[in-house]
Each structure stands twice: as structure tokens, then as C-alpha cells.
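Presented below are the structures under discussion, each in the form of C-alpha cells.
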Structure P
């Protein structure tokens, strides 16, 4: 799939796959580094569900950093979001063998359970991208993410009160599949769910979300005034992305630094 086709797929279906972003000869070492960081820093509550999850992965592991500003990825990201896009999340996400299927949702800021959400019905506008960097091949057997094509055009999702059971299979659902080294690109509004891994190997990925320059992401930063205000008044929970220490930011590749310049510790 060429770049123009990927633009069309994201706009029409809500997703596409860019292949060969991480070179084949580098995938294994990046995968192993992410797996080690997940073992050390993974959240215990996620581990209990068969998922390895590390919010703010870039703080602990920079093995993917040199690829996050890949020219083709950024042409797609900024073609969809506009210039000066930034990274809002980096999270290790590993489906271990035997993990259970998850519930349908859309990602921040469209998840109606989040404090920092755009209330439904939200406008039909692409405002945030979710990318899954596939460090293992994604397949139906190993937990390739479940998607509902075209659902990004709806004005709500199953995290809101819309009459769709988030725990039940959806008639038009598909698995996202692709080779290791590729990047699954999602309009963050698309309905998606964790898929069960029925294979005997872990499915390793890193979730990197991109936001336009104007989208306020500080509700995600621990201790920010925006976060404290929304958590205190909404009664909802919120995702958390710890800021980058200066020494980590200083060690990032030059082309990657602009994506994180807003997320450095004060």
C-alpha cells in the first residue's frame, strides 16, 4: 500500500498499515528491548489480564525512538493532522499467550470514560491518531487488534451510552494483520478491542499516539493543573503519561526531539 492509498484507507475505513518502517534486521533487537522494559516496568493490574503495559515507555526505553519521526510516517501523520504534530502517548502493549478479549472502545480523547474526553456526540473530524508499532507479526491467532471498519465516522462509541454491548463481538469486526516492522495507523475514533492471543508466543507492540499542535494533552501529565481540575470535577479516571526527564530528552535523535519537546519535566 502506497502513501496515497493509506491516506484514503484512514479516511474511509479508519485504519491502514505501513509496512517496513522498522528495518527487518532491527526488529528483533527492538522487540527484545521493549519486552525487557515491560517486564521491569509493566503495570501489575494489566499483567493480571495477560497484558504487558507500560505507560510512557519512551521514559524507560528508547529503542524505537529513531523511527518515530520516520519520513513516511510523518508525511502521513502531518498530512492527516497538519504541521507540527506531537506525540501524546507512548505505551508498550504486549498480548501474552492466553490473554482475554477486551471491550470495544475508542481512544483518548474520544473514550467517554475518560475525564479529558470530547463529549459525545463529538464532531466528525480526525483529531488524533493511534499507531501500533508491530514488533511481532499481527495475526488472527496471536491477538492482532480487533477493529470495526468505518466506525470512526460514528458520533459515539461503545464507551458511551449508544446501545452497543462493548463485551460482545460486532458483526463487521476484523483483525488487523501485518508483518513485524510495520505500523498500524488508526483514526483514534475507530472502535477497537484487545484480541485474544491463542498462539504460544507473545504479540509485542508499542502504541504511539500523535496529536495536532493545538490539542491540549496536559490532562495526561501527572500533577498538571488541567489534570487535577478535570479529575476533581468529572468523577472519571484518566490515562497517565509521565513526563520525560531532561537526560532522556537530550539523548533522543535530533529529528525525534520536536515530537516530545512539550513533554519534558519542568
Structure Q
């Protein structure tokens, strides 16, 4: 089995504050949780391989996307490292993978009891919907995986995140490493306990992979985005294919999900210029 791993950081055990995950102006805790993040990804790979997974590609998908400690990961995997990738958190998911893991994921913008909840760029995206379905990063990213025929098998993070994914994709195995208490506090298990839980869940996810299926949106696919400000909507609405639907909302419609995903990426990248 060929496995794709998209890894984020806010859903790692013990993380409750932006300072713990910000590589640009690193707080002393960033180095601590960067290691925990790496160890959770390693645990997921180890569990998957215990159940028969072979080739693994990891896409570091948090912030500047160069957070993983590469020398602490298995030596025979490949890692996508760095930012401004056309497909961002699911770059190169079209390479014929048999399944995917989302490790360290977080809740979507507006979720209650989801630590550090946001959808891609919190200063730009207020809400995103695909064909009317409210979307977290997990939903949007799983849609691109599904477009390429790759089922999501495992998600790790807080309870709100895991149960939200499972409500949309019931076959997904979950590893709940913390119970969020609002946006900036959590009741978390310890890093070693989280790694054991993730390893076990990953092993089980691979063993049950035959029950999973790709998560797809049927065309035509409508992307509706509410921006944080009207000024951001002004700018995004200038992108060909977008229409203004409200003071701070825009819509983009296309039959090809890969095109829709790129349109979404353009939304938060362009919107950031007006922030």
C-alpha cells in the first residue's frame, strides 16, 4: 500500500496557543512542539507499516510548511517541504496512492470547542462551503484526494475535529489526543500517550482500508467563500471566474475539483494581500 500523509500542527497533543506553532517568530515552546509534531507523524507511519503500508510520502502542511525534523523521521520516506505549493496541504496527492492520513489536524473556522480553529488563513477566510457543505481544511483536502480516487483513512486531532470528519466520512479512523475547551485551552493526553494512540489507530486504519472510499463532490461544484472583510472580497472578485455574491462573499463554480481547489487557494492568497 502507498500512503500519503498530510500533517498539520494545531491538532498535536498539548498545543493550545499560536505561539506554540509559529515558526516565523519562534517562542521557546515551538521547538518543543515541533518535536512532538514530528513524533506524532512518525507514530502514524510506524503504525501504518505494522499493518503492511509500504511507500510513504509526507507533506508538511503547517504554516511555512518546513516544521518537521526530517532526521527524526524514517529514513526511507519522502517529504514535501516548503510553501507556495499549487495544491498546498495536498500537493502531489495524484501520484497513485492507496490511502491517506491527516495528522495533527484542527477544526474549521467557527467551530466551537476546537483549539486554534480556522480554515487555511484565519485573517482571510470566515467560512467556506462546497456545494453547500460547510468545510474545514480536512473536508476541502479530502475532496481533492477523492478527486484522485484516494480515500482518507485516518485523522488525528481534538474531538471536534475528529468527530467532524467522521460525520462526513464515517469510514475514517480517528485518534482523539485532546478535548478542546474553547479555542485556547484543552484537556490533553501526554505526548507519549498520543503517539501510542496514533500508532494503534494508524495500524487499524490500514487494516480496515478496504472499507474506505474516496470522498467526492459531484459537479458542478460551487465554492462559496465568506471573507473576513469586504475589501478582501473586492480583490478576490477580480479573479476571472469569481462572482460577487454579497458584501464580503464570492462564488466560483467549475466541474473539475482540482480547478476549484486552486480557486480556493487563490482566494486566501489574494485575500491576504488586502488584509
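Bear in mind that the values in this text are calculations on the coordinates, not laboratory data. Keep in mind that what you see is a predicted model, and the values were worked out from it rather than measured. Cβ atoms are built from the backbone, for glycine too; each structure is taken alone.
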Open item on the list: Suppose distance in nm of label points 7 Å out along Cα→Cβ at positions 129 and 169 works out to 3.2; of P, Q, which structure was it derived from?
Closed with: P
Open item on the list: Starting from the value 34, 20, 16: which structure in P, Q was Cα extents along the principal axes in Å, for residues 57-96 alone calculated from?
Closed with: P
Open item on the list: If helix-only ellipticity at 222 nm (-39500 (n - 2.57) for each DSSP H run of 4 or more, over all residues; to 500) computes to -6500, which of P, Q did it come from?
Closed with: P
Open item on the list: Going by mean count of other Cβ atoms within 10 Å over residues 153-160, which of structures P, Q comes out largest?
Closed with: Q
Task: Of the structures P, Q, the one that 1.7 was derived from, the read-out being distance in nm of label points 7 Å out along Cα→Cβ at positions 81 and 249 - done: P
Task: With mean count of other Cβ atoms within 10 Å over residues 137-144 derived as 26.1, matching label from P, Q - done: Q
- [ ] Please state which of the structures P, Q yields 0.95 when Rg/Rh (Cα atoms, Kirkwood Rh) is computed from it.
- [x] Q
TODO: Using relative contact order in percent (Cα under 8 Å, 6 or more apart) as the calculated read-out, with 28 as its value, let me know the right label among P, Q.
DONE: P
